[in-house]
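Structures given as structure tokens follow.
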Structure I
Amino acid sequence: MEFPAPPADKGQLEEGAAFSPRFDRDGLVTAIVTDARDGTLLMVAHMNATALGLTLETGIAHYWSRSRGTLWKKGETSGNLQRVVEMRTDCDQDAVWLKVEVAGHDATCHTGRRSCFYRTIILQDGEARLVDDGTRPQFDPSTVYGDKA
């Protein structure tokens, strides 16, 4: 799927009906992913034009893995596919928000947890520290992903 170039007119970009995502210099847009039922923030990822097009065409979330440099269909290995219920874009079309239903274990994170956001950042004795929120994995990543987890 090809997307039109963003309009030069800011008014058209912000108020027009054309979806013309503003990919960054690496060809990516940020994707914020929440649970369609309860609004829980599940993950933040990136999409290139191919991932965005496949997501729109199939209704299943696809992303671009910056660390692996490859397209990835979320849940293809784990069975925790993300079915897109609704997709939105922000005012200047450089980010998308996916509201999804997660199949399988209802877990999104490669650690086996429902959400990738399972730690709180606190300031303790002048140092930023991470505190686990107690969320336990819903599956064993080593049996699902092997040594790729």
Structure II
Amino acid sequence: MAGGEAETVSGPVTGEAVALELRPAKLLSRGAAVLIDLAVTWLVFLLVMVGVLVTTASLDEAAVAAVSVAVFLLVPVGGPIPVETLSHGRSLGKWACGLRVVREDGGPIRFRHALVRGAMAVVEILLTVGVVACVASLVSERGRRVGD
């Protein structure tokens, strides 16, 4: 650098002040990954619900309803959290699209990060059909969702 010019870093910077050359995922690849993940999640949800309905056939309606609500919360809402934690940010959809969720410093996400992402995904993706996630990704300089 000449004459005291400062170099700006656009990518993530590690704790050791090393700039990483990571490119943010584009909206199309993120959308494809989400569609794959949602398809797998809903397939697992349907299979688990069929199993629950078969095994709870002898229970009364209230018990079946309670178990059904618990399955709904555990599979589509709670399922992606351990998957992203254990795979270091790669769900099946992200793996198929060549994506990975990383922290701000470029490191792999941990349970806490996956928990925030999963909780916010309920609002961003499930309740608003992805509109909030798309708008947040488009207006963010790094293409980040609200939960990222």
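No lab work stands behind these numbers, since they all come straight from the coordinates. Only a predicted model underlies this, so the values are computations on that prediction, with no experimental measurement involved. Cβ atoms are built from the backbone, for glycine too; each structure is taken alone.
For the reader, a short list of remarks on this structure follows.
- When Cα Rg over 2.2 N^0.38 Å is computed across structures I, II, the figure 1.31 traces back to II.
- Parent structure of the calculated result -3500, given that helix-only ellipticity at 222 nm (-39500 (n - 2.57) for each DSSP H run of 4 or more, over all residues; to 500) is the read-out and I, II the choices: I
- Here the criterion is relative contact order in percent (Cα under 8 Å, 6 or more apart), and among I, II the highest value is seen for II.
- With mean count of other Cβ atoms within 10 Å over residues 42-49 derived as 19.9, matching label from I, II: I
- Highest-scoring label, criterion being mean projected area of the Cα convex hull in nm², for residues 58-113 alone, among I, II: II
- Structure with the greatest value (metric mean count of other Cβ atoms within 10 Å over residues 50-57, set I, II): I
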